[in-house]
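Rule-based calculations on the coordinates, nothing more; no lab input. What you see is a predicted model; the values in this text were computed from it and never measured. Cβ atoms are built from the backbone, for glycine too; each structure is taken alone.
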Structure P
């Protein structure tokens, strides 16, 4: 589920060259856009736009062709375009090329500078929140771990395979357990001293779920605090929730209905709706903290104050508008800031630089819409001091 590692991100951040090309395009997982190779065409158009910009900079045709060749090779890779996510980031310069598929949408953009434009990647690095999903049925218990961008099955040692588990006996906490209804067809229903004879369905489910919960808690959840979403036929949910040791972290709104045969993508789409508020909690708390201190020197929405502060490790939480730029230059050694209404030769996006510096200095970066920003500003920050 990792989109880009911190080392890969750092490589992009620290790369400097004469012509660093950053291309972002929205892509599609399926549909007519895939069938008609529309995403590939968008990349081709972006490469042609870069071609024009490089010509204006005075590069020769051979130099441009060599520089853009990896991009056009990607454009011609038919297999690649048949398995896209929601966005694509492409970075290239002389002797360097990297393409990153993104599970979130991005604005179409071409950026040519002496550094790469990386701030749209920050959600992949800064969103650390995780959650769990447990799909329950009489026949199976499937456990998953997820984050804002994906879901993966976790195989937990000792997790029962339904009420009719084929395992006869196993040792757990020095107790001998016998699961009734083994596939071997032997034995009765001795289980934790319940005696022989068939228990009613609810009691059987409780015994089975207790074993599921104990195994998950022992092997995985005993030191976790991430939300757990339950999925399954509606009457199963309260039985499990009522006996779980992880009860306080179980999400109130379950996924109801049989989910045994749902695809991984289908499960992710369903569970993502349930945990969406959880992923917004970090930014919500940061904004609340900002507003609580808005009359103090600890907050600012003035670029002239926030941008230098980002370079000097003074920012705890940085808020910037998605898909916008502030063009200019900042001389860190002399603390001299220039902001220009339009991009000029040698300018860079100061929002991008502030985001990168804040992240590198241990601060948190929040990419927001204009409406979500404090005072609908372009950049704002909560300071460390």
Structure Q
């Protein structure tokens, strides 16, 4: 059998937080272990102490280094400077594969990859939206602009990688049927993540952990806690974990809703540390693609209450009928109320964990991604 040639892989993305960052870190670990040389180019303006620790953990695996450049979320004139700086760095690294993640990283990497192609490079240009611009409404001006840009950039793309069927279908509906190759590769978990997490003796009733953004439904979670107290007389306790652009607003909401004695707020922390602090995990998102937090909570054998969005029904399959309507405070409060007195939830959590184990693994994800790379060169 001929020896497989190691690859030089550069991951390009904007924001080193949340699911995209988790996805890239998992790929870096697996690709480095497989003998590939890997590097990262991402934003220098996002993230805090927690993210710095995560970078420190993978830094020894980054043979092509870590480059952080200011990348604004919105489209600005500064994007030209960022593009030029990124081009210089990527040209120096001479990658075989440019794997971009999210709308901004996808734009930078595909333009730069195409310029490298003009100069004779055989670099493969792969793009994974991770939801990104697909979450926009096609009826809005911003949505139409982003979908036009996605269609234009498709000309500079060798392969699209989708992390859920929902994401793939949303792309087809809003952007159009892809004119390049397509792969569907689910996110995966490591074997140690399938060890159950046992709640602390003084664990709270509920946990919200994630980005502090309205898109993730953190505001709905707080409103549902208030409704449980006012409507049902239940003063449920909760931990509220994460960082993000709307966090200060949520701190004000906790005061306004009278939840200061029920909710303990934390900065971002490892998910499994947070899981031990509560008996149930709530994922109240208004939009998702393939959320890691749902996979992680199920693998940790915790009961979970989640909304019917994105790829979550693909994770739960036959139990998707139990998912909650996104954006509905009353529906979320109802589901949280039921969970407090349902003895079947622990048995259900154990069954879900075993069903998940064979379908969502880091090893399988990395193998499928590498197959996509080699098919695109």
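Tell me which of P, Q gives 13.8 when you compute mean count of other Cβ atoms within 10 Å over residues 26-33. Walk me through the numbers on the way to the answer.
Numbers: P: 13.8; Q: 19.2.
Label of the originating structure: P.
Each of P, Q could give helix-only ellipticity at 222 nm (-39500 (n - 2.57) for each DSSP H run of 4 or more, over all residues; to 500), but the derived value -10500 comes from P.
Between structures P, Q, the greatest calculated value of Rg/Rh (Cα atoms, Kirkwood Rh) is seen in P.
Out of P, Q, which structure matches -0.50, -0.69, -1.32 when log10 I(q)/I(0) by the Debye sum over Cα atoms at q = 0.08, 0.11, 0.19 Å⁻¹, for residues 50-257 alone is calculated?
Values: P: -0.50, -0.69, -1.32; Q: -0.40, -0.73, -1.43.
Derived from P, not from the others.
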